[in-house]
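Next up: the structures, one after another.
Every read-out reported here was derived from the displayed coordinates using simple, explicitly stated rules and does not represent laboratory data. Predicted model, so just to flag it, every value in this text is computed and none were measured. Cβ atoms are built from the backbone, for glycine too; each structure is taken alone.
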Structure P
Amino acid sequence: MLKKKTGVCLISIPKSGTMFVSRYLEKLTASPVIFGMEGANESQLHTELICGWHPEIAAVLRTNSPNIETIAKRFAMMLARNRTEIFDEMSHFSRIVSDHGFHNFLRFLINPSISEIQEPQHIIDWADRQGLACVYLHRDIRPVANSLAHFLASGKSFLVDIDTIAHAADLVSTLYAPLLAEEMRQWKEVAKDSRLLTVSFESMMECPAHWIRLICEHGNLVFDNDALIETPESYRSWTFRKDKSSWRETFSAKQQEKIESICGEKP
């Protein structure tokens, strides 16, 4: 027998509003955000990163970019936030699980591979067993690529620090964007699943109150209707980027062609 939904499992590719939505939901509903469907300690994460860096990424890291040991330690701390030793201990509390939809996000980050994408149906079924309503947040791949390139080269990431925006743009257009687009394509195939609420980042930015309300209702999260924000500027996460340069300013003509070729239709 499936549990009554008492929270949300929010899935989204990086730089598509993940932090904005999950942290705002946490503030609005007082439900804890847990990052990652599965927890792992520093030792486990370090072992899972035995593959090492993709050579093209390793070649353009800043000299002070964290090494694999530091990355594993920092990410383990993030995964531990609000997580109990036994996940089911929190099953009667409302909560928000936020995940990027990969088997191992760190492995994807340091050595991108299509094998890291988790099957959407597996995630929806997992959320069902946990008593969570599944939400997929998607965004046009062009601004995603732009935001990711700037984030990797800005020094704001506590995991990977690329030396220049030009190198970050090359990595994103060649390695990251194709995999992110493939993940969105796979989620598009399950969009008609009645257990899934699909939300576009663009629609969220136009009317955040409407979509946040729908997400809360989807997961039976109790919230104060009067506290809903009317504009996205009313709440900014730490990943907010002030520089609003367009993706065409960030990527070369050749890189733009690569990104355009993988866009396809929006989910």
Structure Q
Amino acid sequence: MKLFQRFSSSLFAPKEIVKFRHDRWWTTLFYFLCLALILVIPPIISTVQSDMLSYDAKKEIRNHFNSEESIPFSIVNGVLVHDTNDPAYVYQTSLYNFDIIMTVGDDIGQKTTDTNLYLVFKSDGVYVKQMFLNRKLFDYDDYPILNGIHFSSASSYHNHEFWDTIFTVANQEIKVIKPIFNFINIFYIVVGTIIDLLIVTLIITVFQMFTAYSYIKFIKLYQLSIYVITPYVIGNLLSYLFNFNLLYYIGFLISIIYMSILSRTIIRDSMRRS
């Protein structure tokens, strides 16, 4: 009940937020986590329910490689080989939110960063790589239909035999790696949301501190700003659900206005007591 009262006041009655200045830290922390939960639930549901290889995705992938340079690799007897046996050659392309790398060499360090997600085709199989994750997905021998395939065929949109083979393997592997991708994406969603909320609360606190620094401590104003960002959270949520970015900025603007109202309320109450 108290949580709902704080939510209602934070959303519709900014002058009442000052009453929460004496909340214990764990009460405010719990409220902050509830706000974060409101924001992360829709993208998490979307991530879990998403079809990673829909018809549109397949079409886009074929279009992508149709405009790319020819890929000089093939699979022979369960091994990835370069057409001219060049171990230093590295093929790399960006697709969606990950990169595809092909090489018969061992060193791809300069081609990768810790933050990106990579699907790496090496001599002995395919790996997924990100930060501390470096997992082998499968050996080429696990899929006999890959034997003899030439990746140069990827540049032909209408090469149905090639793409049927690729998508057959991809569908099988997606069933295995989707939980991993879900975990990684959910982790980034949660961490990114928390960081975003912390930054927004810090920004509006710093700007109002110039006005209210003589009447309230920074840490207390920062604590109250967590309640103030409620309109920002709701605007952000509605923006995601309805794909209408203006709602995001409206929510942010309302939170700034509420912070200004809160600051004036704090100053007025302090002057009355003195």
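Quick notes on this one:
- Which of P, Q yields -19500 [helix-only ellipticity at 222 nm (-39500 (n - 2.57) for each DSSP H run of 4 or more, over all residues; to 500), calculated]: Q
- Identity of the structure behind 29 (criterion: relative contact order in percent (Cα under 8 Å, 6 or more apart), calculated), options P, Q: P
- Answer label among P, Q for the case where Cα extents along the principal axes in Å, calculated from the coordinates, equals 49, 41, 33: P
- Distance in nm of label points 7 Å out along Cα→Cβ at positions 142 and 246 - highest-scoring structure of P, Q: Q
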